[in-house]
1. Figure out for me which of the structures 1, 2, 3 the number -24000 belongs to, where helix-only ellipticity at 222 nm (-39500 (n - 2.57) for each DSSP H run of 4 or more, over all residues; to 500) was derived from the coordinates.
2. For which of 1, 2, 3 does relative contact order in percent (Cα under 8 Å, 6 or more apart), calculated from the coordinates, equal 20?
3. Comparing distance in nm of label points 7 Å out along Cα→Cβ at positions 10 and 74 across 1, 2, 3, which structure shows the greatest value?
4. A value of 1.00 was derived for FRET efficiency 1/(1 + (r/R0)^6) of positions 42 and 114 (r between Cβ atoms, R0 = 30 Å, to 0.05); which structure in 1, 2, 3 was it taken from?
Structure 1
Amino acid sequence: MVIKLDFRSRDPIYVQIVDQVKTAIAAGGLRPGDQLPTVRQMATDLRVNFNTVARAYRLLDEEGVISTQQGRGTYILEQPIPNEQRKLRRQRLNDLIEAFLSEAQRLGYDLDEVEQGVADNAQARRAAMAAQ
């Protein structure tokens, strides 16, 4: 699993880690039983403070996404039933949309511009995928 941090983002680093782990699970990149790196290893790999990764892991553990077992490691837990999985995927999409819209608004774009830009990009992406 590759985590890419944006140190200029308004989102704290630990939130970026949590979000990317959840996204990897939703996309199937991480599956139940997969082991995550140790807190120290991830902190070293990402070049961030140990406590930042520990906070992200603690939040993921509290949400029931991962389980940390002393001496054994940190593992992805079994995912909820499909209906619940769809709800989680939809919630994650809504979170992404809300963050995107907030950032666009902060940069001065109105909703009509954003809507047209998204439609244009979606159309271009569909065309590119069809051409493959």
Structure 2
Amino acid sequence: MTASYVLAIASVLVASVGQIFMKREAGEKHASFFAKFLNFRVIFAYVLMLLSLFLNSLALRELPLSVLPCITSTSFIWIILLSAICFRERPTVKKVCGALLIVVGIIVSRADLGELWALITGAAG
């Protein structure tokens, strides 16, 4: 089961790196319409996306279906971090708020709400 979690996280990270390659290439000038799509960065990004799909499929063999969307949703957070590192982009307030909402959503979806409520109200015995 632990290996499936590693595969799921690796899938998200690989896809995020692929998106960074796509974004880097999107800002470049190209000689023709086809040159925009038939170059190393774009082809490598597509290979990374296929690898991500493969890793995701392997992870789904053992992970509960309710877990994988939580892991996959962290891709938005990774993109924000990688964009800051690779492109020196400053995250906007909206992006930070969105990332925080994703984290809160993951916590809420995975938490035992009865136990959490007891913890908040001090009713835990």
Structure 3
Amino acid sequence: MNTTNDAIDIVWQKINSTVKASIDGDVYKLNRPINSKKEDIVINSLPITPDFPQQCVVNINCYVPNLNVKINGKNDNTIPNTARLKALTNLIMSHTDNVEGANFCYYFEGQATLRSPETNEYFSNIRLFFVFSGEQVID
């Protein structure tokens, strides 16, 4: 049996080897450091099914700091950096759609740009549909 940790590890390895160099932060599993002000990617998962083939949804959350702009002479940092969110979303999607391994595959399922209530910044949520087609693939 595989776990959500196995799926997260597989996607983390892919993102770490293909996208990490394009961000100024890091790629994390499950959680992002609380006070990070960098571009970070967090990989987590919804529950995995117990039946064969095992399936789950893996989330890739790409955080981008807001823009610092002047509005009416006052500093404002509540405006999302939509251009950077779009560029990173496209980059991540280009490396995570229709990926196959020896005992697994995953493909793009959906995407949304959301606001994080904790940090008041925006992130792109990319959902992957992940399927394990055999026995455990990672030690």
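We did not get these values from a lab; they are worked out from the coordinates using the rules stated. Model, not experiment: these values are computed from the prediction. Cβ atoms are built from the backbone, for glycine too; each structure is taken alone.
1. It was calculated from structure 2.
2. The correct label is 1.
3. Biggest value here belongs to 3.
4. 3
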